[in-house]
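Every read-out reported here was derived from the displayed coordinates using simple, explicitly stated rules and does not represent laboratory data. Model, not experiment: these values are computed from the prediction. Cβ atoms are built from the backbone, for glycine too; each structure is taken alone.
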Structure 1
Amino acid sequence: MNQLIDRGARMLIDATTESLHPLEQIFFELKYSPTIEMAASLHAMECPKHFPSQKDRVDATRAKMGPNLHSEFNYIVRETLGFAPVMDLIDHLERSDIDNIALFLDRLADVDPVEFAYGYFSGLIPKRTIRALLKDPQARIPEGEALGHYFPEKSLRAYFEIQDELRPRIASFLKAYWTDVFAREWDHIGAVEIRRLSEEKHALAAIGHRAYLAGCHAGISVDDDAVRLQKSMGFTIPYRSIKKVEIVISAYVRPHLMMNCFDDVLTIYKGVDMAISDRETSFAEVEKFVKAISSVTKLKILFELNRQEQTTKELAERFDVASSSISEHLKALREAELVYPQRVQNQVYYRFLHENYDAQLTYLKDAFRER
């Protein structure tokens, strides 16, 4: 993190002499997602030469997959464009879906085929074109440099030929992979990602949006009017077309620059170091968790949210206390990464991050086993 701050500090704007950079006025959200991370692990598994630093972790995960999972994994890799599009699909759906992972995966096969394809193809195909392709896979596809580069026409049309079979098979595979393999993997890496997220948030606050974004990857450059991203092809995204920047941290994406940009949201999947070197920092994060579950009221809130996502007002009415009191408890639970607020229309609902609760408990259990 210090290298990021050092690099970013050199780019800081002196607010007393220069106007505010456009990026500083754009909303930034830093997050992690067990579901996206699951897809990222599968992407690293299908492209091991591209992710040499992840080889040991990926090989260990692959070894836990049974024959049926291996067979379905090979089918999806062979018949589709792999799991990188699945990362973008999940990212797209999680912007509005507040279910826990089990429910999310249960419902994935039933997602509207237009929305499924829109997320899967990273927003590069207009929805009206998707509707036409669902009716006729040979329908006209509008030209687009990025679309043709990342999704060859033959592969794209093949998706629409078999999408009725493909969507439930992807959903079924992801559910089985989570249940049989990756839920236990998340128990071990989730707590570390929570700590890394805290460090990233501190870095963002210290150096500002412009410097932080530029420091996310060597392929990102920040100009006065646009952010430029250099992958196998270059992207120039004007700030006027971005309403939100979403940074999703991941243990699996290094050294590559992985991103998408659609619906006015720029998403960067940022690789983070998973080594735990600062024990004091780790214990500081554990303290937030322990404090969050040591209060009777906070535990009651978690039990309620485990049953069903609710608003602050609904929780206040349930416990017959002031909304301001519930807000304070929710703030502490949010700091401990145990709840997540998500806006649905004009309401903000909170859901219990059960997977993070399990990951924190596993971290504590493993910490006491260390010699």
Structure 2
Amino acid sequence: MLRQKQLYSVRNIIVYQAQNKSCGYAVVKMALIHVSKRRDFIYALEEKAEGQAPSFAELIHYGAKFGLRLGGYKVQDPREILTNKDFPLLVSVYENGFSHMLYLYKAKRKSFLVLDPKNGKREIEKADFIKIFDGRFLKVEEYNDIYPKIKPIHPISALSLSFHSLLNSLPSISLLLSIFSMNGQKENFILSLLLLLSSFLFLLLSKLETSLFIKRFDSLYLNKVDDNSLFKRRENYMHYNKYKSMAFVIYPTLILNILEILLTLFIFSFGDPYFFFSLVSSILFSLLLYFLFVSKEDSFNEKASSLEYSYFHFNKSEKNRLLELHSLSKVGKRYSVYLTIKDSASIIFACLASFFALYFKNDLGMELFFFTFISNYLMIGLIKQSLTNYDKLDEKKKEESYFIFNFLS
């Protein structure tokens, strides 16, 4: 039987659906991973979900193939789930006009935490969950480790991606080192100039390597985009390009962000502990701001997506349509105010961090204050950008699931 602590040790692993109607297979794979602690079940081969989504009987059969015994249940009153204390549950919901499967892994006082194979981690208010829960769910009964280890599948090897990321980081690294080596000292001019020239050279090499990398990628996978179905061709082409752009951009950019943060911290605070602690405080502030408001941003996005879907997919009276349009506009305005508050808080904190750094250093000159403020604000911006790219990794995982199933299996 599943134990609670076994679940939480791997609860962050989300399996994204690889097909339009394969959310059921994805939640079964999540159950397999969480019960067995085997991450290789991410790569378990799915059945083709053609026509209708897989039934509960098909999902039970699919889980049994890997040693997972699932029981199917149905409650007459959806509110009965509020008293359940045995998790996880693989629940069926009806949301935005479609049936969908969610992996419900924890209950809080007023909400449920779920892993959504389409949208990632979600926290749903219990009152809202009752409205979409259709009363049917699967429950883990038993697991036996009978299936051999599954070999991971990656469209791009880790070595190739690491080399690509490193080469794309070298231009910025060389440029920052050039600035540091100059540092107002004429004797370092030659070294600084060489580093600057190497930055341009690395930039040219990285562009050439990226071009060759993409060309090789296309030679391996582009032909698999083609299909007899017009709809499938469009879908394949869209996902192919989305995955390619993410694979070649997100990891290199994230690595570059991290290197820029470390080098900025080293270069601008070298030999100055007050400046160093000022920049570190800006890093901590950015992280605190992110963790405090990440759920708020998710809430805005979910609300906007729900209103957009309702407006574009359901026939309603003109009055109701206009009400939804105005509601959507209000969400946009609230989000704009929220972003303004966040940006204002960043500016205020950068000012305070700069002031206290120079105050304790006993050097409150206007020019130095301006330089310190710009450095702190730059650091906050770098952290924000790196966290944004980190969040995009989930989107990349979604596209990779589709890519592996449709182009590699």
Structure 3
Amino acid sequence: MAIINVPDDFSTIQEAVNSASEGDVILVKSKENNQPYNEEVTITTDNIRIVANGKDVVLQGTVGSLNPAFRLSNVTGVEIKGFKIQNYHRGILIDDGSFNRIIRNETMDTSDGITCVFSSGNLIWKNEVKGNGTGFGICAIEQANSNWITENVVHGYVVGLFIATSAGNALVGNLSFNNEAGFALFDGASNTLLLCNEVFKNENNFGVNVDEGPNSVFINNKIKYNDESGLLLRSSQNCFVSKNELKKNNGNGIITRGVSNFNIIQENKIEKNKENGINLATSADKNTIIRNCIECNNEDGINIEGDENNIVQNKVCNNKVLDIDDNGTDNEFADNKCRKSDPQDICKNCHYKYYHYGHCPYKDYYCEYCPYKDSEYCPCKYEHDD
């Protein structure tokens, strides 16, 4: 094991990489007069670390080249840390690699920022990825499974974070803003975790766009101020959406399209969106909407066009058109707190299909004694509330 210094021991990063053995550390400091490194570095040796030795170690791309600044090709255990990467077609590419670490880098003016292809178990952590209006900020595609994408800042792309034909990825604590779409899960991006991300001010598209992303989990994300709906579930089944805040999006808070069944939408705060709070469109069947607070949306609080859905114990108030609008068949409503609904019995009765209001054994069980009534997820107050 050795420590290799660039430009002292070797004048280029590639020369240092070519000479390195497993376990070696390559420390790269700025050139004289802070000149950038004009390189396209390919790494084929496992378990080496390439670390910027200083705050302003820059890799400068060549106009017209399609090669990345760093390409990790069929390697394991490689770390790239602390570099500024600019004007490349792609900043960092992991191609058929596993358990590598991309940490605290800054990419600027790249068509794609950081990409994993046929790669698993990699950590992409605390990078800032700034685009030029094209491509993807961070993406995992083509069987890029079980990667950790955490605490990154991504802006200026067509899609901030993009997952496709890949499973089991975790996207945690990222900020995605000023892209066309914040997050996109496409083409069988299954079993994806979105946890504690902030997705805001994305233009011309959805905050989070899920198209064929079954069995995925969305918890404690903030999805606000996006030009379209906050969260789209298209042709996605068995997703769990809980404790998210969806606010002031220009479309719906949550919307479904295509066959989207058996999803659970639970304990979310959905407010002040320009269309509906939740819209279950045609072919969205057998979903459960439970214990959400949905208020002050510009159309309906909950609009249902699908069938056989369960809507249970929600507080739905002060929405401009209706609090709950049921246009499907065989949907069931139990103990929701609302005022304006179609049919009207949804709000008047605690379980309008089976009980007369005066004889309902569960009358007001949730609405009046709701454990979330005064929490951040149920702030809705009517004039007659205590």
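Source structure of the calculated read-out (helix-only ellipticity at 222 nm (-39500 (n - 2.57) for each DSSP H run of 4 or more, over all residues; to 500), -22500) within 1, 2, 3: 2.
Using Rg/Rh (Cα atoms, Kirkwood Rh) for the comparison, can you identify which of 1, 2, 3 gives the largest number?
Values: 1: 0.96; 2: 1.03; 3: 1.11.
Between 1, 2, 3, the highest calculated value is found for 3.
Here the criterion is relative contact order in percent (Cα under 8 Å, 6 or more apart), and among 1, 2, 3 the highest value is seen for 1. Largest in mean count of other Cβ atoms within 10 Å over residues 24-31 among the labelled structures 1, 2, 3 is structure 2.
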